[in-house]
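Following are the structures in question.
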Structure 1
Amino acid sequence: MINETKSETEEQMNKTILSLEKKLQRIRTGRANPSLLESVEVDYYGSNTPISQMSNISVEDARTLSIVPWEKDQVQNIEKAIQSSDIGLQPATSGDVIRVIIPELTEETRKDLIKVAKSEAENSKVSIRNQRRDANAMLKEFCNEKEISQDDLRRGEEIIQNLTDNYVTKIDLLLEKKEKDLLEI
């Protein structure tokens, strides 16, 4: 019972970490990264499609992304989608290639992006704590139904707490790394 609860909780906590990693990747630093365009979707024959599924996105240099659509008639649609997205980037088209130049971050923008990153990290910590609460509630239920003893309950809660501490530390490390990236000039 305890091992099953632990593995279920660990699986949920892993999903939280993966979700945080994706969210932090979308927060732009001063460098070009194809993941910046992950959230941008293009109206492609009536359905919203991520740019990465309809073009080749590559890093041209430290601050330039190059987008080459597989269908040449989609260049304008991709350009429009980037302009209307909330990522604050302006595309420049030359023939069949769309270039997105990542502007340098100002001090104020860096601080705002760090606030966003901290907020995402805090939301993830709350999620981890909620998963701990749910796991402990499950263990208490097992104890009330006499499926495990009081000693097993305490041991299980301790295992879940250690798991929680480990994942909160992982979140702190991810945030620290992102802050370092954002402050790097």
Structure 2
Amino acid sequence: MGAMIDIGAYLINTIMSLYLIVVLLRLLLQVARADFYNPISQFVVRATDPLVRPLRRVIPGFGGLDLATLVLALIIQFIIINLLYLLLGGVMPHPVNALVWSLIGIAATIVKIYFFSILVAIIFSWIAPGSNHPALALLNQINEPVMAPVRKILPPMGGLDLSPILVFILINVFTILLNHAAIATGLPGNLLLVM
């Protein structure tokens, strides 16, 4: 029976986390003002619209930020935590704890998205410089709000852009802070591993 619970937890976490990533990509694409007509952007919008549209009727945007998408991400993360907690622990956590853990989980997922998108953009800049692939163009647009302020501090030196190194250092610092916040708020270790 233990293996079935672990498999169920794995499948729930994987499927729902993939959808959470798509929802957060929608949010990051809006923040970056990325190309709406990019085929990947279109997929993200089509995949998330059925749940975002009803929320938009109730939750308006604020300062250019789509709060409905953010609330949807929070709801999804909240459901993930509660389902995993039920499967692995047997009882539901206190709603306030689950909400705080959901906020930490969303922040951790956004950090992971930036980490991997910057890493992929760097790799493609080496193996396919000047490529105009829609995915690469979208990655560069998503990364720009994070990379631009760092490039002001650390401009390219002799054609070599060292700003990703500083961004990776900041991402690791933020990850350490999130891990300590998760531990400080009592997030169980078995859930800490899946976030």
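Read the figures in this text as sums done on the coordinates, not as results from a lab. In this text, all values refer to a predicted model and were calculated from it rather than measured experimentally. Cβ atoms are built from the backbone, for glycine too; each structure is taken alone.
Thinking of 1, 2, which structure, once FRET efficiency 1/(1 + (r/R0)^6) of positions 56 and 88 (r between Cβ atoms, R0 = 25 Å, to 0.05) is computed, gives back 0.65? Write down the numbers at each step before the final one.
Working: 1: 0.65; 2: 0.15.
Answer for the origin of the read-out: 1.
Looking across 1, 2, the calculation of FRET efficiency 1/(1 + (r/R0)^6) of positions 8 and 80 (r between Cβ atoms, R0 = 41 Å, to 0.05) that yields 1.00 traces back to 2. Matching task: 0.6 is the computed value of distance in nm of label points 7 Å out along Cα→Cβ at positions 32 and 64. Pick the structure from 1, 2. Derived from the structure labelled 1.
If we compute mean projected area of the Cα convex hull in nm², for residues 72-143 alone for structures 1, 2, which one ends up with the highest value? The partial results should precede the final answer.
Numbers: 1: 8.2; 2: 6.1.
Top value of mean projected area of the Cα convex hull in nm², for residues 72-143 alone goes to structure 1.
Using the calculated result -0.56, -1.01 for log10 I(q)/I(0) by the Debye sum over Cα atoms at q = 0.10, 0.17 Å⁻¹, pick out the matching structure from 1, 2. That value comes from structure 1.
The value -27500 for helix-only ellipticity at 222 nm (-39500 (n - 2.57) for each DSSP H run of 4 or more, over all residues; to 500) was derived from one model only; which of 1, 2 is it? Checking each candidate, the match is 2.
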